[in-house]
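Trainee: In structure tokens below, several structures.
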Structure 1
Amino acid sequence: MIRFALKAKRMADKSSIEWTDATWNPVTGCTKISAGCDFCYAERFSERFRGTPGHPFENGFDLTLRPERLEQPLQWRRPRMIFVNSMSDLFHKEVPKEFIGRVFDTMERSHWHTFQVLTKRSSLMCNFLRSRYGSSSGPAHIWCGVSIEDGTKLSRVRHLQEAPAGVRFLSIEPLIGPIGDLPLDGIHWVIVGGESGPKARPMEAAWVRSIRDQCKKKRVAFFFKQWGGLRPKTNGRLLDRREWNDFPKSPASYVIAAE
């Protein structure tokens with residue numbers, strides 16, 4: 001048991017995702033709510049281990065609270081960017097608000113890190129942030145984002161714009177259709193990526209360029225993650241012969257050195 005717990009910790013304290021340093025999963029598992037979820041990488045990975053005794057994903061992709069992980073970031077003294085719930089959605093309707101509050105307690109205490117919280121349940125996140133922070137902005141080291149896949153899901157962006165978040169970002173991945181006019185007021189960062197996996201849907205270059213150009217016009221940081229394909233790296237990361245690796249221009253308060 002101790003050996004397995006130590007191994008799990010090492011795995012969380014790094015990430016192959018280009019826009020973060022580490023992942024933290026106090027919740028795992030989820031359910032599908034829109035077309036962007038159809039070929040979910042997290043589900044595909046988790047279900048490989050369903051029924052494996054003692055494995056963290058013994059129950060596959062069933063929604064699972066993991067209270068033993070709640071204070072994990074407090075043990076990481078070196079500041080880093082941490083993607084919260086890469087294997088779930090913190091604002092899933094079946095995650096108790098009290099548990100979400102405990103996750104935010106840890107993030108607020110771990111002020112030397114930068115946390116990246118991403119959801120498709122945008123209205124639930126907006127309501128939670130309003131109840132927690134009222135009319136003031138949330139902590140600047142807690143970045144809140146929504147995931148959208150095409151122009152039919154822009155209501156999620158509007159919910160985010162209405163939320164009292166310190167930093168707001170969009171993850172447009174997988175991009176499976178044109179976005180159209182993207183509402184960017186109050187948005188600090190946009191990530192775009194194509195789908196990967198055996199059933200990956202193609203992404204058109206014109207869709208990506210449209211988003212990039214809108215970001216440039218509004219001076220919003222733009223990050224192009226991948227073209228996608230069978231594997232995430234199959235078709236590389238170059239857009240118009242260069243990488244796009246912008247992050248929000250962060251004031252010093254976004255990452256406070258650990259005491």
Structure 2
Amino acid sequence: MSKIKSAFENGKAFIPFITCGDPDLETTEKAIKEAIKNGADLIELGIPFSDPTAEGVVIQGANIRALKGSITTDKIFDFVRKIRKDVKIPLVFMTYSNVVFSYGAERFISLCKETQIDGIILPDLPFEEKDEFEPICKKYDVDLISLIAPTSKDRISKIAKNASGFIYIVSSLGVTGTRKEIKTDLDSIVKIVRENTDLPCAIGFGISTPEQAKKMSDIADGVIVGSAIIKLLEKHGTNAPCYIGEYIKQMKDSIKKVTK
């Protein structure tokens with residue numbers, strides 16, 4: 001059984017997203033450790049891809065920088081083996097179906113098991129096509145994490161009933177990126193999710209401020225933040241980890257104030 005559930009056992013979970021290899025793996029390791037020190041409960045590790053269709057310009061930029069630095073999936077697996085000696089919280093990969101296909105699904109998912117990656121998120125994988133990977137994920141006890149978007153509508157209950165690990169609720173239409181305001185009726189989506197599964201759910205896409213984090217954690221079990229963290233990496237480069245730690249502490253402190 002994966003460790004994902006443990007991320008949600010001590011109040012609202014804060015889940016940062018970090019692109020592996022942006023700007024290099026040494027910085028990624030420092031950023032991960034600063035994130036954990038400052039309250040991260042689970043970390044999404046991005047495996048760079050040349051055509052990240054769900055990503056806005058900020059995370060696209062991180063993918064480009066990492067790929068220019070000659071990052072590869074093999075290097076990332078080696079990196080995870082290394083950090084797992086110290087990192088005990090749940091880790092999941094966020095990447096694209098083609099990355100898994102080209103690497104070989106069985107090989108990729110078996111290495112996730114070997115390196116203690118607890119789950120994978122594939123934003124371009126439709127629910128109706130999850131059988132491409134789900135049987136292999138079950139074989140190796142790696143959670144294939146489902147996404148529910150504002151457009152999922154009558155499919156929400158079906159996705160929730162068949163989910164594993166946790167449910168990633170997409171806050172807004174479009175690609176990743178910070179947003180001034182989130183207008184989606186997330187309460188009604190979470191209500192349907194809770195009627196169909198006991199799995200925790202976390203909201204991502206567009207969250208960047210403590211105020212937004214608090215509002216979203218009042219609705220769901222956790223908050224996912226990516227672009228705001230990648231902006232710090234873009235701005236500060238190899239000096240970014242300390243700034244990431246300070247930012248995550250602010251965000252985590254804001255969701256601690258939520259009454260469960």
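Read the figures in this text as sums done on the coordinates, not as results from a lab. Quick caveat, the model's predicted, so the values are computed rather than measured. Cβ atoms are built from the backbone, for glycine too; each structure is taken alone.
Trainee: With distance in nm of label points 7 Å out along Cα→Cβ at positions 68 and 140 computed per structure, which member of 1, 2 shows the largest figure?
Mentor: 1
Trainee: Quick one: relative contact order in percent (Cα under 8 Å, 6 or more apart) came out at 14 when computed from one of 1, 2, so which one is it?
Mentor: Structure 1 accounts for this read-out.
Trainee: If you don't mind, another one. Name the one structure among 1, 2 that distance in nm of label points 7 Å out along Cα→Cβ at positions 36 and 156 of 0.2 was derived from.
Mentor: The read-out was computed on structure 1.
Trainee: So mean count of other Cβ atoms within 10 Å over residues 124-131, computed for just one structure, reads 13.0; which one of 1, 2 is that?
Mentor: On the way: 1: 19.0; 2: 13.0.
Derived from the structure labelled 2.
Trainee: Compare mean count of other Cβ atoms within 10 Å over residues 92-99 across structures 1, 2 and report the one with the greatest value.
Mentor: 2
Trainee: Which of 1, 2 yields -7500 for helix-only ellipticity at 222 nm (-39500 (n - 2.57) for each DSSP H run of 4 or more, over all residues; to 500), as computed?
Mentor: 1
Trainee: Looking just at Cα Rg over 2.2 N^0.38 Å, which of the labels 1, 2 belongs to the structure with the highest value?
Mentor: Ranking 1, 2 on Cα Rg over 2.2 N^0.38 Å, first place is 1.
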